[in-house]
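None of the figures in this text is laboratory data; all of them are computed from the coordinates on show. The structure presented is a predicted model; accordingly, all values stated were derived computationally and were not measured. Cβ atoms are built from the backbone, for glycine too; each structure is taken alone.
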Structure I
Amino acid sequence: MITFLAQIITGCLVRNKIIDNTKLDIYIYGFEIMISNIICFGIGLLIGAVFSEFLECIVFLTVFVLLRRYCGGYHAETYLVCDTIFTANILLVMTILKIMSVYQIYVHFIIVGISIASAVILAPVENKYKPLTIEEKKNHKLYATVICLVMIIISSVLLFINIKFATVIDMALISVALSMIIEILRKGCENNEKRKKSNS
């Protein structure tokens with residue numbers, strides 16, 4: 001469905017001579033990403049409204065998207081799987097906010113440690129459909145580390161002001177970190193399988 005909509009939009013722009021028809025695949029892919037992001041944001045905001053955590057949901061989405069842009073992470077093979085995982089992530093975060101009675105400070109520091117280590121050591125985790133140059137990788141790692149540090153500082157201050165928003169930021173940080181770890185493990189398993197096949 002997303003690809004179909006992207007093709008319709010691209011075809012319309014080509015017919016109206018707004019874009020060049022020699023780069024159709026690039027435009028279609030770009031519109032696919034845009035539509036998928038709109039769907040994810042729409043679902044996320046709807047979940048936030050249903051849970052009566054609308055502002056908290058906006059904070060989560062903002063931190064997650066900002067950090068994920070430079071850190072990279074897990075990429076599903078289809079948009080349906082991607083959107084489903086993203087929706088499940090938001091549902092989990094909103095559920096934690098609802099049922100959480102106390103947020104232990106040691107949990108905060110565990111998340112901080114995992115997040116900053118992931119940003120410094122692992123970022124950026126590349127998307128095979130969008131490879132980065134060496135210079136881009138350096139810049140992405142720098143931006144990821146700086147953004148992560150800033151969010152950690154904000155979250156740490158909010159622990160003494162508004163525990164719920166501190167929790168939301170921490171959930172966004174750990175979500176991105178786990179996404180990077182999962183993608184690296186997945187790539188490692190794929191490479192192992194390829195080596196086994198080539199040796200057999």
Structure II
Amino acid sequence: MALADNWKRARPGDPFWDEQAAGLGASHVAPLNELIGRLGDAGGVRLPLAAPWHGGIHAPALIVLNDAGEPSDEPTYLCVRNPDRAAERQRHLMTEFGIDPADFCPWNGYPWPRIDPKRDLTPEQSLEGGRALLEVMALMTDLKMLLLLGRKAQDAADAVLPDLESAFPDLHIVRSLHPLGAKRTVDRVEQKRVWAGIADRLREGKQGS
């Protein structure tokens with residue numbers, strides 16, 4: 001895949017989203033979207049769907065951000081081509097370090113929409129998010145890295161950390177800032193160092209496979 005051709009934001013109505021909708025049943029994302037449907041039904045809300053543009057269950061890296069934002073009546077997707085600032089920052093970092101969208105699967109520490117997404121997760125929400133995270137991880141076929149980007153992602157993982165480490169003892173876990181969390185120059189330098197390391201590890205994994 002030619003990375004430079006695909007790092008454009010896709011606004012509502014862009015044909016890109018029609019392509020994602022048409023591919024929801026593809027083998028690499030169908031199990032994720034079935035899980036997302038069950039989680040949404042349990043909570044009585046619509047969750048963002050797994051975009052087939054990414055690697056889905058076959059991706060070596062699972063990237064976990066915060067939450068699904070505010071409730072929406074329209075279909076939304078877990079995708080770095082979303083027209084928001086966090087996705088834009090991720091696109092810039094991934095382009096800079098040559099990371100292919102198929103190398104990772106996006107997720108949220110708390111996958112359900114919230115009416116107050118700026119607030120920290122409650123302990124109960126962290127546990128719910130952690131349990132959902134474990135379900136996603138159980139679907140992955142070649143998981144090498146878990147990237148916890150931001151406090152909510154880390155809180156969800158920490159809520160189930162003993163189970164997570166027991167089920168995935170060899171997993172490389174990266175804890176870092178949310179894409180929009182690098183406010184200071186020193187933070188931006190550290191953020192780039194982390195993403196450079198992520199890219200190096202992904203390349204090493206491809207060479208060793």
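Among the shown structures I, II, from which was the value 10.8 of mean count of other Cβ atoms within 10 Å over residues 95-102 calculated?
Traced to structure I.
Computing helix-only ellipticity at 222 nm (-39500 (n - 2.57) for each DSSP H run of 4 or more, over all residues; to 500) gives -27000 for which of I, II?
Computed on structure I.
Tell me which structure, out of I, II, gives 18.2 once mean count of other Cβ atoms within 10 Å over residues 143-150 is calculated.
Only structure I yields this read-out.
Comparing distance in nm of label points 7 Å out along Cα→Cβ at positions 23 and 103 across I, II, which is largest?
The structure with the largest value is I.
One of I, II was used to calculate relative contact order in percent (Cα under 8 Å, 6 or more apart), giving 22; which?
Source structure: II.
I have 37, 29, 23 for Cα extents along the principal axes in Å, for residues 71-150 alone, calculated from one of the structures I, II. Which structure is it?
Among I, II, the structure yielding 37, 29, 23 for Cα extents along the principal axes in Å, for residues 71-150 alone is II.
Which of I, II yields 103 for volume of the Cα convex hull per residue in Å³, for residues 87-126 alone, as computed?
Answer by label: II.
Can you say which of I, II returns 16.0, 44 when Rg and Dmax of the Cα atoms in Å is computed?
Structure of origin is II.
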